[in-house]
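Scrolling down, you'll hit the structures one after another.
Readers should treat all values here as calculations from the given coordinates under stated rules, not as data from a laboratory. Bear in mind the structure is a predicted one, so any value in this text is a computation, not a measurement. Cβ atoms are built from the backbone, for glycine too; each structure is taken alone.
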Structure P
Amino acid sequence: MDLIRTFLRWILKRLYKVEVNGLENLQQAGERVLIVANHTSFLDGPLLAIFLPGSLTFAINTRIAESRWLRPALKLVKIFPMDPTNPLSAKSLIRYMQEDHRAVIFPEGRITVTGTLMKIYDGTGMIADKSDAMVLPVRIDGAQYTPFSHLRGRVRLRWFPKIRLTLLPPRKVHPPAEVRGRARRQQAGQQLSHIMTDMMFATSHYRSTLFDALIDARRVHGGNHIVMEDIERQPFNYNKLIMASLVLGRKLAHLTQTGEYVGLLLPSICTTMLTFMGLHSRGRIPAMLNYTVGARGLMSACRTAQLRRVITSRRFIELARLGEIVEELSGQVELIYLEDIGKQITAFDKLAGAVSALFAASSYRRHCPQDSADDPAVVLFTSGSEGAPKGVVLSHRNLMANRTQLSVCVDFSSRDIILNALPLFHSFGLTSSTLLPLLSGMKVFFYPSPLHYRIVPEIAYDINATIMFGTNTFLAGYARFAHPYDFYSVRYVFAGAEKLHEDTRRVWSEKFGVRIFEGYGATETSPVLAVNTPIHNLPGSVGQLLPGIEYRLEEVPGVDDGGRLYVRGPNVMLGYLLNEHPGELVPPRCEAGEGWYDTGDIVAIDERGFVHIRGRAKRFAKVAGEMVSLTSVEEIVGQLWSDALHAVVALPDKQKGEQLVLVTEYQDAERSELLAFCRSKGVGEINVPRKIIPVSKLPVMGTGKTDYPAVQKLAEEALEKP
């Protein structure tokens, strides 16, 4: 028997270049071990039987054990037949495990048809718990690309892809002693499910640069696979995307320097991603500029990141009516227009790009030999505590980790079509809606504005969109104007950036038959921290924390249910670029220690791991998904009406998530006057309070500081009056 196993091992190594890692963990696990593996193909059982040392018992379905064509193969291993309809089967396996055996089981109970983990059965967790066995997770990667999988049509199948078996350190499934009966079985199943999800993330290939990941995606899905399109209706496959990026990158390399932060002032279209990837192909770092913040905000962002050059488009400037803002910006930075770059591209450039695209990996490494996963990959801007934009520097590893964290929790596939109407200067629009599909073989369709509430539903209908990402504000707007059949093809909608209202959830469910999965995150975390999924969903929560994320809850005075959330993980930013220290990277640090990020949010996490947002500790508001500093708004108002005291608070708003309310001692305050003043200062309208409430005396505390809780209550009472 050993001779047969040795021969089969030799054959499989030659065919699939099988690589086995972590065998020491099997030895560490001891004698009573439940080996759990993801189920990718019909090769999984033979791979484990041949490459894992020692005597193993395979727990398999009775019907499969009796299969005529599998009978010869099953003679090579010990079999423990299990009838899923007979509860005594599980009890028999528990007793067998208690006699110190090593058993192999596939907790999904079936070969995956999605490419990610399927449902994890509670019974396997119960077996691990009741038998007090060590659980050894094994990741099988590569077999899903063989014809022996069930993924035909979802991935590009190949006869002999490389296969890896990775054994992770053993763990225990052990719910609290006081939990009994069915609840204990469910908790054991949940613990096993988390073990499997953590395994899928920990063994994934997220420690790479974005351009390396793009090249790898072409290898996996094929160069002719369509992955990108916009309203110009000129689709890009991987070959065309990589070639165009290399051509554009070569031209931009003559105008910029290696390692330089380069501003991008562009809309959500294919050209923006070509520019983004083109910069990466030559070791430049895109800084995504928010064109809605006005001239003052843009110039502050450029100073913070020490941008010397900004890439933009004359056509975009004209259509977005940014002429005055860009003219003012041109006095601070050099503007590079894509139209000018396009005129310089010759037939020779295109030919050179086509050749380079054939050998993209070597071309990229030749031009960027020092690039690593921990290098900066992008700069996004978020409001600072004093109103000046902060640059959030995210590494390749940050972005790749967050993309992977999402993909192991949700059954995305290469057949999905993502409609992305979110701006690329927003982390939600960049990571979740763009990098995730581009690097995973999904097609992304860009639409340049999420505010076109009548058009976006028509686009979804026209392109047969299956996945959408949006904020509550945008999703509520689409629901008001969409035909009930516009979203007929949509499988999932993911909401983030602001609180999802129950009315929005209800209308999408009743009118379109689509579930909205609410998530939560921050720009500093690339951005997603938690999300509801089709398998783990609790409406009203923001889902469970993604795999690979550590958290701490610190007590907050006056808060009984929940605490201040600190997080650490591979998706947490490299650091900030601050206005007071332009160009200097400040790593994340807080009371929790180095590498931890203080979210500033007060949350509660229930016994099932679902996160519930209780409120924000910082004085920020989220208006239509954008963070607005209340302090900076107060400063602007004080510049206009300097002889009076003012306070700005945020109140709930059904359309935009939150609205700004100004409570002021200036009796003649008018919003139109404030709006005109802000425009003259280059401040975006999003910073202008929607409501103004004049009062005779602003509430203050004994220390002389503004009593914001009293101001909040005053504003709420004033708005409740008819």
Structure Q
Amino acid sequence: MRGEQNAGEDPSGCPKAVARFGSWPSPFSAAGVASAKISRSGLQADGALLFWSESRPEDGGRQVVVKDDGGDDPVEISPPGLSVRSRVHEYGGGAATVSGGVLFFVDQADQRLYRSAMGDGPAPAPLTPEPPAEVSLRYADGMLSSSGDWLICVEERHDSSGTGHRLVAVATDGSLRLVPLVDAGDFVAAPRPSPDGSHLAWVTWNHPYMSWDGSELWLADLVEPDSRIGIAKPHRVAGGDSISVGQPFWCGDHSLVVITDRTGWWLPHRIRAERLEESDAATPMVHLEAEFHAPDWALGQSTMAELSDGSLICRMHRDGQDHLVRLRPPRAVHGNQPSGVVTATEVQGPGGQGGWEVEVVDQPCVTIAGVAVADHGRRIGVLGSTRTTGTSVHEVSADGSRPVRLLTPGSAGPIAIAADIATAEPFVATGEAGSIPGFFYEPTNASTTGPEGVRPPLVVFCHGGPTGSAEPAFDPVIQFFTSRGIAVAAVNYRGSSGYGRAYRRSLQGLWGIADVDDCTAYAEALAGAGRIDGNRMAIRGTSAGGLTALGGLVRSDRFAGAVSWYGVTDLEALALDTHEFESRYLDGLVGPLPAATATYRQRSPLHHPGEITGAVLLLQGADDPVVPVAQAERFADELSAHGVRSTIEVFPGESHGFRHAATIEACLVAELEFYQSLFDPDGTRDPSIGTGTTGGIT
């Protein structure tokens, strides 16, 4: 925050320099932002240690596994030179598992599973055989059985007949033995053997649903006789066609917790140990208008862990941000509640089942992607972002008795003083269907301000598509623009997650319409409130958000241009050419083919080049299996043929989601110059855009 500093003064008390919006000298160079785009995921615990995966943008986006022992800085423990990443569902996740001091991982190069000692030791030993010719096998989301003899995981098979998914048990002794366990359902995920070795839980779903539309939790007896393994008596225990389930989790009392949205919100439900053989025996632990889960685009989501006293530590999304909460088992409560406790009666009134107390745990993150408990509950790891730092791992205590400790020092983002950082301001607009939540980022710079009486230009950020969400956490890309005098709006249009099942489903049948209209209405509301210049607005999106951004130039004339990062331009081609995981995704969002062919074409920017009302910048990976490069190239040709100002840049070696620092840097430079040409065509190029330095920041 800027505190008591006068808006017209820099931190030293000197008057700020005045410069045109969009051309301010910035401490956030494109090179610095690209290097800071370190992704972290897969937080887990083993004994007293915490582990997670993180990317290396400067090394081609290579993914490594790191270890933190509570002492010195984290160290890499995955084999040098290898990248640990799964390609199951193309989005991966769950590529590494640590147990008993042994690392089990998926090598990105061949997608086989390996076993490796952490640190110095013999070369990694393959656990899965080489696939036959013309067959591709991928693995993810592994979990060790209680005996340690088997790693139970998802297997994805690609061959001439198509793509299939099943659960398999892979021997951990290097014998290359593999035993199929579950081969029913179009998709399977989250295999979770019970700690006592008696049961196996997993999630499954079928086309045309995605897991967040309708999925089921299944349970079976797990049998491991004489170095063999199998299951018996499989049965459904939760979920269904109109209910989503996720994150099955075994507790120390042998009960099973699963998060389900059958109440309209993703809330934890519990199946007692004595009721595991029953169907629909899960009972809600709390009644809140809050979300304890997020869409499983990547495998291995884990935002819940158990403490030694039987309470659970969880991520809870409420009021537009994530919180860390402790769920305490029901007990008689007399007098005043403990500080920070939220009860079900505060939200929905008395009389509900459940009764677990919800205590908010103090910690700095506003977005949380992972929770893990190590050292018998004495270490709680939180993977998340604050309002002023990027995705990092923090160590916190459940009772606040110890100060928060940052476990990833120096890697949270480009160094900047607080006065250079724009923080998210909740802003709710009103559209034709009701409220549209989101966040507004005002241009912020410690040394520079805009001309008096002039309002800043705006770029609307469309998140990565249906079920995604804009969060209030620090994003160096946003800071790249706000520090130069460009305002940013991050919109949670209809279909976004974090606001309950009804809002998440409100885009059904309306993709390409409702999302575009909500983003346009949000920008207009900011202009109407006098926060930005309504005559200088642009829109940008990544992946499916690219469709929304480009649609903003078709369905309205309010935006001067749109930027699409590996975005969708042709819905029909996406439905017909994309990978198996999303091959029926559009049935609900647009309509089933071939009956809805006309609707697909009506909502695809590709078929409306003559209606585009602004300039277009397309940034595309050459090796993208989700949105093939041919989509972007064909659209660019159509725009050129219709006289629309457009530019396309294709990056070799990049897939769906750019990972190379050089690519990200080049894209940011191109994007900023694109906006400057729209908002200030007579201005001069800022020399701090690329690899140069300003204010001592590289």
- Query: Suppose you compute P(r) over Cα pairs in 10 Å bins from 0, in percent for every structure in P, Q: which one lands on 3, 15, 25, 27, 19, 9, 2, 0?
  - Reply: Q
- Task: State the single structure among P, Q that was used to calculate relative contact order in percent (Cα under 8 Å, 6 or more apart), giving 10.
- Result: P
- For FRET efficiency 1/(1 + (r/R0)^6) of positions 307 and 435 (r between Cβ atoms, R0 = 25 Å, to 0.05), find whichever of P, Q sits highest and give me its label. P
- A value of -10000 was derived for helix-only ellipticity at 222 nm (-39500 (n - 2.57) for each DSSP H run of 4 or more, over all residues; to 500); which structure in P, Q was it taken from? P
